[in-house]
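See the structures that follow.
Derivation of every value follows stated rules applied to the coordinates shown; laboratory data play no part. Please read these numbers as outputs of a predicted model, since none were measured by experiment. Cβ atoms are built from the backbone, for glycine too; each structure is taken alone.
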Structure I
Amino acid sequence: MMTRERKVNLPLKKMAMCEVAAKIYLYCGGDFSEQNVAKFWNYPSHPPSYANIYAHLTNKNVKWYIHEKINISDPIWNGDFFAGMTLYGKIGLGINRMPFFNWAYNDEIAEMIRECPYYGRMTENRKARNYHRWKNVAALCLKGNKNSISYLAGVLSTGRKCEIDNNTYARYSKRLKSTLKEFNIPIEKEFAYSVYISPFWISLLTPWMPDSRKKWLEVKNPYNAEEYAFILWRVFTGRDIEANKIPFLPSRRTFYYRYHTIDNLEKKWVDNKLVELDSRFKEVIQKWANNELPMAV
C-alpha cells in the first residue's frame, strides 16, 4: 500500500470538496461530470463545479483524504485486503494521477480485479503479455491494517493452483515466502521462483475473498488439507468432528476409518509445525464454527 504522506491541513470548506472528489476518483476514475458531482455531494449547498473543485484541490489533497478519512466497510474490498493482495507486485504512486499496481505471471489477480467495485483500468504490458498493470486506482490509497483477517486473505488470495504427483497445491511467488513464514503457514515445496502450500489455508479465507476464489473449496486432492482441517478444528474449537464445518473437514466416521484415534493429536500438531501458527487462523476457525462468516460459502 501507499506510504503515509505528511499530514495535510485543509480548511473546512475544502473538506466537503475533498470528500466528493475522493468518491468520484474511487468509483468513477476522476469523471467530474455534473451528474457525478451531484451524486456524491451530500451537503445542503449547491454542488460545486469541476472548475471550482480543480481550483481548490490538488491530487495530493485527494489522496490524503482517501487515506485518512475514507473508511470502507466492505468485508472483502477494503484497504487491508488491497495491502495484502498487492504484496504480489508493486504499487506506483505517481504524482498527478492515482496509484497503479503492476504484477506479472498471475491471471488469478486479474480475475479478482474484474470483480472489484472500485474504478481502475487494467492493461497488459505491450512488450510482455504476462505483465499486467491496474491503473488510476484510488482505492490503493485506502489505509491498510496488516493485523487483520482481510490482510491475511489478501495475501493468500494471489495463490495459483498447481498439481504435483496427483496432489493439488497453492503456488505463490517466492517474494511472498517471508510473509508466509511470518504467518507460520507450512511451506510444503519450494523451487527457484515459487513456494507451495496446502490449499487448505487459502480455502479457510475464501469468505474474506472475491467470489472467484471460492473455486479453492472444490479442488481435488488438496495436499494434507484433511489432516490440517482435523487438527485445527480439534485444537481451536475442542468440539467433536462436524463434517464440512470448515473446508475439507471429513465426517467423524471417515476420520476414524482413516486415522483410527485422536490420541496422537498433540504429536501431529507439533509434527506439522502448527504450534506457532498465526493467531488469526484460530479466529477464522471459530468464525466458521459459529457461523459468523462475512460472506456465504
Structure II
Amino acid sequence: MLQNNRLKDRRLQFIRTHQEAFDVEPTFPLPLFEEAILEIEGRCGIESSCKVEGSRLLAGRFDVGNAIRKSWPKSLTYTFRFLDKIDNRLGVRINRDSFEQFAAAHIGSHKIMDNTIGIHLGSKQEDSSVMLYIHLDREEDPEELVRTAIALDGGYYSDELTQVLIRDTIVIGFELFFDGRSHVELFPTAPAQPGSLGNRGKYLTPYVQKYCSQKVNYIFRGSYFLMASFSKAYATPVLWFYFHNVKDIPKCFSFNSLGDRVYDFCQSQSCITMAAVAVTEPELEKSRLENFCFYYDQADACQPYPDFDFS
C-alpha cells in the first residue's frame, strides 16, 4: 500500500512540475484529472506535452501513459466516472456518443488491452477537450475495431491507406471538445527496427517510404518508432516520432525559441521513458519547427514499462 501511494504521489509531482515550469493554471478540469489518475491502481505514467504555435505555447496537456496491461473493460470504470464529473460542469457539453458506441460494440474484445484518458486545455474553455485512447494488442489483427471507428467518424480513406489503418493501427483516439465537437483519430505505428512492435509496421513502413519525403524517412530511421495520426478532422496527417533517448531529438529537429525552452526543460527531468515530436510533413520543410507538439512520458516507478524493449 505504501509503495502504491508513493507511485500515485509521483504522478501528481510530474503534473505539478510541468505546471510550474510553463505557468499552467490549475483550471477546470485539471483537478478532476488529478483525482482520476489517483484512482488507477498499479503502475502507469503521465505523458505531459506542449503545443507550440509560433510564439504561443499551450502547455496544459496531460495524458495517462499506457502501461500496456490487460485491463479492458475494467479500465472503463474510472473513464466514465471522469466523464460524468466533467459533464456536470455548467457550460460544458461533451459528445460521448462515438466513444460509448465503440465501447459497447467491443466490450468483450480480447484485442483491446486497455483505455486511458487525457485532457488538453485550450486558450478558451470551448477549445479544451478530453482525450480517450483505446490501446490495441499489437499481436492481434485490429481490422474490425478500426472499421468500427471509421464508420462512427464517417471519414473517407483511399483503399491503400485503409489497408494501412486496418493492419497497423495500435491506438484509436476519441477527442471530445467542451463545446460538443468530437472526432476519432487512428494511429497506425511502425518501428524503425522491424518486429519490435509485434505485427505492426508491415503496411505503414512501405506507405511512408512511398509517399513521404526523404526527410520524413530519415527521421523515421533515426527514431525508435513512428506513429501517424489520421482523422477526418484534418486533411494533413500528423507524424509522431518517438525517441527512447531525449538527447537524440536535436539530431533530427531544430526548434524555434519556445521549442528550445520546452526541450531544455524536458531533458532536465527524471523518470522519462519516452519522448516524441508530433508534426506535419509540410512543417518539417522549415529550417526550424514553428508549429508542433512535444511529448514526454514519465513512469511513476521510474522504470521503462516491461512490455517495451528499449535495448
Among I, II, structure where mean count of other Cβ atoms within 10 Å over residues 19-26 as derived comes to 23.4: I
The value 22.2 for mean count of other Cβ atoms within 10 Å over residues 171-178 was derived from one model only; which of I, II is it? II
Identity of the structure behind 42, 21, 16 (criterion: semi-axes √(5λ) of the Cα gyration tensor in Å, calculated), options I, II: I
Of the structures labelled I, II, one was used to calculate FRET efficiency 1/(1 + (r/R0)^6) of positions 107 and 203 (r between Cβ atoms, R0 = 30 Å, to 0.05), giving 0.95. Name it. I
Using FRET efficiency 1/(1 + (r/R0)^6) of positions 147 and 267 (r between Cβ atoms, R0 = 41 Å, to 0.05) for the comparison, can you identify which of I, II gives the largest number? I
